[in-house]
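What follows is a group of structures, each given as structure tokens.
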Structure I
Amino acid sequence: MKGSSSNRLPILPLAALTLAALFLQGYHLGVDDAEVYIPAAKKAFNSQLYPYATEFFLSTGHLSQFRQILAWTARLTHLSMDWTILAWYVATLFGMMVSCWLLASVCFQSARA
């Protein structure tokens, strides 16, 4: 499959699949571990937020780069933290679609398969 012109990454169909996946599964801000990581990211973005009892979310929130990446992206794009999280969610969902396509293209010989 390598080397043929039909092996280009189908950006538009993958983007459509991403939007379909977003529509089907929805977007749920603040579920599961988000009660720890999102306040840590918001605190990194605006240090005046959550002036009391930050040890609840900073005790584990400092162990990953998640909060710094979100805060940096929000500062760079001038988006609110909620829109930044949504943008990262859609971008990682699209990345998952691309990686699935690449894995399938390695597993199968023809594009039809």
Structure II
Amino acid sequence: MNTMTYKGYSARIDYDDRDEIFIGRILGIDHIIGFHAESVGELRSAFHEAVDDYLASCKKLGKEPQRAASGRLMLRIAPDVHKAALITAQANGKSLNQWAERVLAAAAQAN
């Protein structure tokens, strides 16, 4: 996956061959914030401007800007998967949180 990062925000980058432009969208927040440009340099500038505009708008409105992740994650999974994960974590001398963090980090790096 092609991404850019700025001030703790990440954006997915795609190329639109029909319009011959790069298109970006900020990931991990509820708001839809997109940007585009014809070159990588222009795209980076557009991304920075989009993040800066978002932060300025939040400040002006007196709202806390969303962050991509708080560090808290709640999952609903099948009981048999939960049991198997718990057993695997304990067998490796880890808490379920420690084990899940390691597994999720490895899976995220695989992309």
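The numbers here are math on the coordinates, done by the rules we state, and not lab data. Remember, predicted model here, so these are calculated numbers, not experimental data. Cβ atoms are built from the backbone, for glycine too; each structure is taken alone.
Once distance in nm of label points 7 Å out along Cα→Cβ at positions 42 and 58 is computed for every structure in I, II, the highest value turns out to be that of II. When distance in nm of label points 7 Å out along Cα→Cβ at positions 10 and 26 is calculated for each of structures I, II, structure I gives the greatest result.
Which structure, out of I, II, was helix-only ellipticity at 222 nm (-39500 (n - 2.57) for each DSSP H run of 4 or more, over all residues; to 500) calculated from, if the result is -21000?
This value belongs to structure I.
Given a value of 35 for relative contact order in percent (Cα under 8 Å, 6 or more apart), point me to the structure among I, II it was derived from.
I
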